[in-house]
1. When you work out distance in nm of label points 7 Å out along Cα→Cβ at positions 87 and 191 for each of the structures I, II, which one comes out largest?
2. One of I, II was used to compute log10 I(q)/I(0) by the Debye sum over Cα atoms at q = 0.06, 0.10, 0.17 Å⁻¹, and the result was -0.17, -0.48, -1.52. Which label is that?
3. For helix-only ellipticity at 222 nm (-39500 (n - 2.57) for each DSSP H run of 4 or more, over all residues; to 500), the calculated result is -9000, so let me know which of I, II that is.
4. From which structure (I, II) was relative contact order in percent (Cα under 8 Å, 6 or more apart) calculated, if the value obtained is 32?
5. In terms of distance in nm of label points 7 Å out along Cα→Cβ at positions 31 and 183, which of structures I, II is highest?
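Just so you know, all these numbers are worked out from the coordinates, no wet-lab data involved. The structure displayed is predicted, hence computed values, not measured ones. Cβ atoms are built from the backbone, for glycine too; each structure is taken alone.
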Structure I
Amino acid sequence: MNKILRFCFNWADSRPSKKEENNSNIMGSKLKETFYISHGSPTLAIDDSVPAWKFLSSWKELFPPRPSSILIISGHWDTHVPTVNVVDQNHIIEDFYGFPQAMSTLKYPAPGAPHLAKRVKELLIASGFSRVDEDRKRGLDHGAWVPLMLMYPEADIPVCQLSVSSKRSGIYHYNMGKALAPLKDEGVLIIGSGNATHNLRAMTYRNSPPPPWATAFISWLKSSLLDGRYEEINQFEENAPYAKVAHPWPDHFFPLNVALGAAGEKAKAKLVHDSWDYGSVSYASFGFTAATNS
């Protein structure tokens, strides 16, 4: 715990001052990859004993290009219609309880990305999504700021968050991603943030082995993605073994569909991280590389 507290206070002392986004349409280098990240518990932000902490903290080695901005789709923001946060300055939403006091010291003051939010809305509506809402007060939930704090600790890249709609389907979210694919050419890094398995009632002790249902589901997920069986992914509730056990509610799976769709139809999937915690919690994370003609 001393190491955790030291990390928190050192980070808080060194955090950058408030930065504002340049709203002019400055396009960054074209990107070819999108990602689905399993974000785990909020305490991942401060617990360097978790393998996923090391993975996310070394993110820039995996993905060196600096994005012009970040669009993150979090399973913790569930709305009836697609919704973007339109703010000049992001703040942390403390949507968690009962965690170490050190968590309350954390900040992630990334600039907002109102121009990106506008582009997201334009692209979705142009692709047939009849309604896209704007939220002008919402900050970043822990599905967004926890991984980003480790990936881009300087908090100097503009961030826009997009919601999921859990009453919709995987195909619906895949089509959302397809609509947003042009953002890659504008230097926008598209990240889906959820969990490869998300059954809180099935969590056990640290370092306990994963149960058979969890390993069966993850084995299916890996093979389906790596073999390019994306139609199965987009209908995972019908195709995956133990789908309803691994995901009693699909909110943490749908960010994967968005990231996959945003990479393009012929995208190539790769496993970028694979670890477990609390028995059934999989941190499996994937990258999707667009085909040359995407």
Structure II
Amino acid sequence: MEIRFEHLSVTVDVTVVEQTSGLPTLWNALRLAVAGVGRKTRVVRKEILKDVSGSFRPGSMTLVLGQPGSGKSALMKVLSGRFPLAKNVAVSGEIAYNGETQQQLKDRLPQFVAYVTQRDKHFAVLTVKETLEFAHEFCGGELMRRGKELLAHGTEEENARALEAARELFEKYPDIVVQQLGLQDCQDTIVGDALMRGISGGEKKRVTTGEMEFGMKYATLMDEISTGLDSAATFDIISTQRSAARNFNKTVVIALLQPAPEVVALFDDILILNAGEIS
């Protein structure tokens, strides 16, 4: 899936309260709290993205580089349809997916575009294998339905054999993902969280990546996935995404802060953002 965006801008109106100078003492805090009712405020317009244009090609992997606050996360969220909209937020520009506008695909966009956030969110009590099977069950129905449509162009006997092979692959797909991501040793371990010991941070990121493999996702957008990971884990995860982009003709876009040179070498294209603009 080609993702193309032209003249994309995101602005936010922020209400700023005028601060008075003074030492951070208890008396000053109380005085400011009492005077806060009548304190002057003003609206400041902050430009998160400024007239950016570009495209991400299917079968390729693009690296989005930029310092914190450069607009990387905003770009990923807008393109995936996950950017939170409010009265004080304005998004302008054109976004198209294989020629279809974002508005036309608004309700179906999550079916086509996967978005991986910086933080991993899982059910802590489920094992790695159970987590992947859960994702598979929820995303697999569309895959089988579309598979039947794609495998209906031969003879009746050929269609039946192809459908049976596809069904066997479908049933074993969670095991294939476990093998692909190197999660064999921890597949029976619970994911865990801050209160419950489970798998490591790198393994959690692999599980999140695995969840995105299910369903008919044509594009994967990953935001700061290296947070909390060592360079080896980051390299392995991005190598897996590179293989997915090549083998399944997927569009993969990954935003990173300071990747190692060997990680940068895995990408086909690089987009650099600075203060909301493409450098």
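1. The structure with the largest value is II.
2. Value -0.17, -0.48, -1.52 for log10 I(q)/I(0) by the Debye sum over Cα atoms at q = 0.06, 0.10, 0.17 Å⁻¹ corresponds to I out of I, II.
3. It traces back to I.
4. Value 32 for relative contact order in percent (Cα under 8 Å, 6 or more apart) corresponds to II out of I, II.
5. Answer by largest value of distance in nm of label points 7 Å out along Cα→Cβ at positions 31 and 183: II.
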